[in-house]
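Listed below are the structures to be examined.
What follows is calculated from the coordinates using simple rules that are stated; it is not laboratory data. All of these numbers come straight from a predicted model, not from anything done at the bench. Cβ atoms are built from the backbone, for glycine too; each structure is taken alone.
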Structure P
Amino acid sequence: MSTPCRLYIITPPKLDPKPFGEVLKAVLDAGDVACLQLRLKDVAEEEIARAIEVLMPIAQSRGVAFILNDRPDLAAKLGCDGVHIGQDDMPYAEARAAVGKDKIVGVTCHNSRHLAMEAGEAGADYVAFGAFYPTATKEPKTSCEIEVLQWWAEVMVVPVVAIGGITVENAPPLIAAGADFLAVSNGIWAYGDGPAAAVKAFNTLF
């Protein structure tokens, strides 16, 4: 019996921790969320640390894993539940050494079966494929076919995350293909009825 798909929320690219924290509480209380990834690019380490200090307790108190993007060193130092690394960040082994064996390490694998198999064999807790749809959040390096997701879900046991331009409207094929998690940023924060309504709508799909 396969486990149902779950939501993996990525923070907006810019945020002010205190007011955003209030929004986040309503979002995480609106329905099941597996993970929250803090993704702040091109900001000072102090800003990342301040955001973690405010947002991590909100997530963890609701049973939501708090994942930091790109920075295994900070994730380890500040007690995050794990880290997400891209292919250009650092090798998986280094990230794992930084955070320890009990933390989550997820790896971006773009559209590459080979990279995903390498990450899975090395011990990654999940692999992420994408982008499945055009995305406003960042310029995706690759686009990914749903067949790759389907293949992984059928033959591998390591959980798989679908990422890239995912919205309530375009999510059903990814769920049907066997995604364990849908990583969503803009599809939550820019949702017409508000981000909490987006969480409810995604959970209805699952």
Structure Q
Amino acid sequence: MLYPDLYENILHYTKVPEKDYAELELLFTPRQFKQGSYIFKAGEICKEGIFVRSGCLSYFTLDEEGNEFIVDLATKGWWTGDGESFFKKSKSIYSIKAVYEAEVLLIEMEKALYAIERYPFYLYYHYFALLDYRNRTDKLLKGALHASAEQKYLELISQRPDIVQMVPLYDIASFLGITPQSLSRLRKKIAERKD
């Protein structure tokens, strides 16, 4: 088995015939990205689906001044990419880069479509993984609209402590929709309450 972490991720949603999984693995290309390396930039086409094996990837857009606005942070066991760009072969308004050295599996669109057609478990897996992603996105949106910065930060450290360990504070601040200075004050306030 080449990628046991992908196998375990699929098993979270469905049963997998090992023979079929061994064939499926051959459709993926492993890659490593150093911190700061881009997988693709805004204005380019997202040519691959990206499964994160380790590290952390930032999915973001830029404002007119070149400031990053992080939409999502993908860590071990997560998929990322611009679905619209991927399937429509259109230029993306997003960029993806490693904010912490990352090891990923890439699958090109033609191979992904082949896998969905050839292996029913893969379609089933992606359907339910997409539902999980949608639920996560809904929670992020709800938090962005209705939660305080402190609530968002406390949920982040509770639900995804790996991000806090890997990602620079200015990227965490961008992900939470606050300034790095506000995040520093917030962290200090939380630390003082614990003492």
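For which of P, Q does helix-only ellipticity at 222 nm (-39500 (n - 2.57) for each DSSP H run of 4 or more, over all residues; to 500), calculated from the coordinates, equal -15500? Derived from the structure labelled Q. Computing Cα extents along the principal axes in Å across structures P, Q gives 55, 37, 30 for structure Q.
Between P, Q, which one scores greatest on mean count of other Cβ atoms within 10 Å over residues 47-54?
Comparing P, Q, the top value of mean count of other Cβ atoms within 10 Å over residues 47-54 belongs to Q.
Of the structures labelled P, Q, one was used to calculate distance in nm of label points 7 Å out along Cα→Cβ at positions 71 and 159, giving 1.8. Name it. Label of the source structure: Q.
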